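Student: What follows is a set of structures to go through.
Every number in this text was worked out from the coordinates using simple rules, so none of it is lab data. The shown structure was predicted, so the numbers you read here are calculated from the model rather than taken from an experiment. Cβ atoms are built from the backbone, for glycine too; each structure is taken alone.
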Structure 1
Amino acid sequence: MRRWIGLLAVLALGMPLASLAQDAPEIAALDPDIDAILTKWMAENHVPGLVLGVVKDGHLAYVKGKGAQDLVVKRPAAPDTLFRIASMTKAFTALSILKLRDEGRLALDDPADRYVPEMRGWTYPTSDSPRITIRDLLTHSAGFVTDDPWGDRQQVLSQSAFTALLRAGVPFTRAPEMRHEYANLGYAILGRVIANVTKAPYRSFVEQRLLTPLGMSASGFDVLAHPKDKRAVGYRWENDAWAEEPMMKDGAFNAMGGLEVNATDYAKWLGFVLSAWPPRDGADSGPVKRGTVRQIMRGANHAAVFHRPATGGADQCPGATTYGMGWRVIADCDYGTVLSHGGGFPGYGSHVMLLPEYGAALFALTNKTYAGPSQPVWDVAALLRAKGVLVKRAEPVSSDLAGFYTAAQTVWTAGTIDALQGRVAMNFPMDRTAPNWAKVLAETKAKSGTCDTAAPIVAQGAMSGAFTWTCEKGSIKGTVLLAPTRPITLQSLGIAFEGKE
């Protein structure tokens, strides 16, 4: 039965529900600001219910529910409310493929038809088209047309009907590997690959090998078996009212978008993914190895310009984006590497933003068709960063880099490179002689005046770093770059003066 419910219904739902971790008082203090962001966006986009979460240092540091999970019973949206996360399921599918790769049961550059025999009779668009590989499917580079409206409604397709669809062949929009084009069909095929390799349903592998080890006990694909009073009812907005969307059962396209989670469970998933950064020694006992998890950033290099979905994002510095494995991978001027994805589904819309360099993630789950809460997620991230709640992790300074930085400070003080004697790479004296170094140092000192050289070096890796010294007349911007040899030697030293504006 379809229920038509007017806009006033949500106004009677009472106060928003917020739950704050005891060890995150700095986020709790920003609750009114976060609430204002969510309230404004929900009103402008006619969203019945929303749950937003912030994962920080491995746990759910902040979670806030607003509105309703059900506009008839009027249950408030809460941390234990279950939402379909649609295409954010793809991250689970991609990591399952990588896990099977680790186990030696497939290779990413294997042709997909090795595992899905129905694809073997396909007619490719050109005689020189390469056969579609598993990697092509992971990165949306298989040559399929984008299929969001159609693909979403295939969720209920039976496995036998999917087999028939594959056996009949599919039309291509271009030859494989020519460019990225988002296609749900490709991830549905990956679900079939997983099922055929494991000789069990796709959902069984994800639930048993990922969800269960992570303690995601409330989540899964069999939505009909989940407690009805915990499920967010999905709505769409049309004719100035909410209409209930029909619930779609688990089907053959579940690998592209069928997972249902609550905020508490989803935070466990994000905490696990974040735990793969930074690379380090020590125990590696998660359901997938840390090094493997980090490979989700590896895409097909079909890069595009990225504009933040935040408020005013079009006027902020643009980045670059490509599609990794179940995640969009963004190079952002402030956040560094960002892994992000949306989830649009009949009755649901979600968004996740993973910040490996900050050890944090933000996500929002809603029960409105294609709500796409990317704007409030990015706006909350900007708020937390501006208030110092999100702080980029510092790259550790290696002992070699620290030692050569000390030598660079000595070089500046002495006005000569004598302190580097026997410690430079063979190119160093060829690029600038010792007398010329003394000349450049003297000239730079005359321009800068007295400088405070106590500032630490900022590592860019174990073998390189940058530093800034504050001076009477401006600043010194410097770099230290070590050579890839044993013993470690200095490849280059940069010292440049910048005057006060």
Structure 2
Amino acid sequence: MRKKPLLNFWQLWNMSFGYVGIQFGFALQNANVSRIFETLGAKVDEIPILWIAGPVSGLLVQPIVGYLSDKTWNRLGRRKPYFLIGAILASLALLVMPNSPALWFAAGMLWIMDASINVTMEPMRAFVGDMLPDEQRTTGFAVQTFFIGASSVVGSLMPFLLTNWFHIANTAPAGQLPTSVKWSFYCGGIVYILAVLWTVFSTKEYSPEEQEAFHAQATDADEAPEPDVTLDSRKYHTTGTLLVAGGLIFSVVIRLLSWDKGLYILSFGAGFYGVLQLVAAKRFAAGKKRGIVELVYDLNNMPGAMRQLALAQVFTWFALFAFFIYSTAAVTSYHFGSSDPRSEAYNLGANWVGVLMSVYNGVAALVAFVLPVMARRTSRVTTHIACLVIGGIGLCSMGLFKEPRLLIISMTALGVAWASLLTMPYAILSSVVPYRKMGVYMGMFNFFIVIPQILAAALLGLLVRTVFHGHAINAIVLGGVSMIAAAGFMMRVKDKQKAA
């Protein structure tokens, strides 16, 4: 069996440089989309449902793109065609988003932008698993984390930099976005496409023949043999029927009891998964074993380490999505004392949110290079547990600090957790999944990012309006508690691979 060669520094740099563009776009989205929604008239408890684009896009797009890229090979390669398509669409969306004339249009553009970013992102995760030997994967994902953190610093700071360095207007008439926000998105569109093109043209993928040679004599510990796809059609049909019926019944209950409309997302999710089960059962009964049948089979036969990571991922991403949704509303109202998007205090607070996001991403970029060392001296699991505890304490501290500058301490702690989250789970996962299905399993792993985001979008608006009486800061504190719980669940994870 041929062994994959170790890549040098510049090869690692080039293969992950596309993340500069991906995360520049995500940073602009995370720091400014709630601001855009509020400017166009959204109320604070309506923001979570508008943010649902991200998780639903990821739920649908990433597993499908992963499945397709596993089976693709053309002149550009295996993963790179998807990098390029996603980059073109995401860049166009970034140019259009700040010119949204109405709230419904902005929500629709968020769907398009997030779906396009997902098309680029998922194959780039699998790209690391394709290109690197097991002992270099933690380092490979750490390099991605560095680019994510470094580019997010600049992306998050863009409105602040344009306002304070170039004196571009940071306020605008009611219903219009400041010029500083618009030009930030224009810059993001250009950076996105250029960075992804760098990776596309600077890195050569291994051919299918080379990959077969690398894995020709893989043992069970390194590469489980690909099983025959077999479904119990009757069982899947029954499960699918129950899920569809349950989703419909739950939606009726929501309507009759006048519960929060965001809960419809949960009924949609149950019904959607039920439909997948029904379609898979019908196609398998007809003798088909590919496409949706294979996707459903793989989802129900995930590697053990992937199942162990799932619960920790759910609680971690619930915490982060609470922060992403409510950071603007919490900081502007709790720390700057204004909820009026037309006021100077609100826009100063919104710009400070960008600064805070640049802090946690900058910390993540620096911590990324420490994580492989920590993992070698302890383990990937121990390292991740410690980082999650630090991040959870950081989120909780946002409710204790009233002085905005002290939030830099909170963001420093969150940056430690963010660095580990972007590195350790993927390094663990890429070591245990079959290489032929690296893309689809990386995409399915995204379910455990998407599901908590859907839960957060469905429940946080209700909690903020009823339990927290409009105080968005309490949603972020709840997120901190959730992240600490995630550290507890990580203790169950068994990572039998090498820490390096």
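Student: Looking just at relative contact order in percent (Cα under 8 Å, 6 or more apart), which of the labels 1, 2 belongs to the structure with the highest value?
Tutor: When relative contact order in percent (Cα under 8 Å, 6 or more apart) is calculated for 1, 2, structure 2 comes out on top.
Student: So, one more: Identify the structure, out of 1, 2, from whose coordinates P(r) over Cα pairs in 5 Å bins from 0, in percent, for residues 62-317 alone was calculated to give 1, 5, 11, 15, 17, 16, 14, 10, 6, 2, 0, 0.
Tutor: 1
Student: Could you figure out which one of 1, 2 the value 0.90 for FRET efficiency 1/(1 + (r/R0)^6) of positions 390 and 430 (r between Cβ atoms, R0 = 35 Å, to 0.05) was computed from?
Tutor: This value belongs to structure 2.
Student: Oh, and also: Assuming 26.2 is mean count of other Cβ atoms within 10 Å over residues 86-93 as calculated from a single structure, say which of 1, 2 it is.
Tutor: That value comes from structure 1.
Student: Suppose you compute Rg and Dmax of the Cα atoms in Å for every structure in 1, 2: which one lands on 22.1, 66?
Tutor: Of the options listed, only 2 reproduces it.
Student: If mean count of other Cβ atoms within 10 Å over residues 102-109 is calculated from each of 1, 2, which structure is the one that comes out at 16.4?
Tutor: 2
Student: With helix-only ellipticity at 222 nm (-39500 (n - 2.57) for each DSSP H run of 4 or more, over all residues; to 500) coming out at -24000, pick the structure among 1, 2 it was computed from.
Tutor: The read-out was computed on structure 2.
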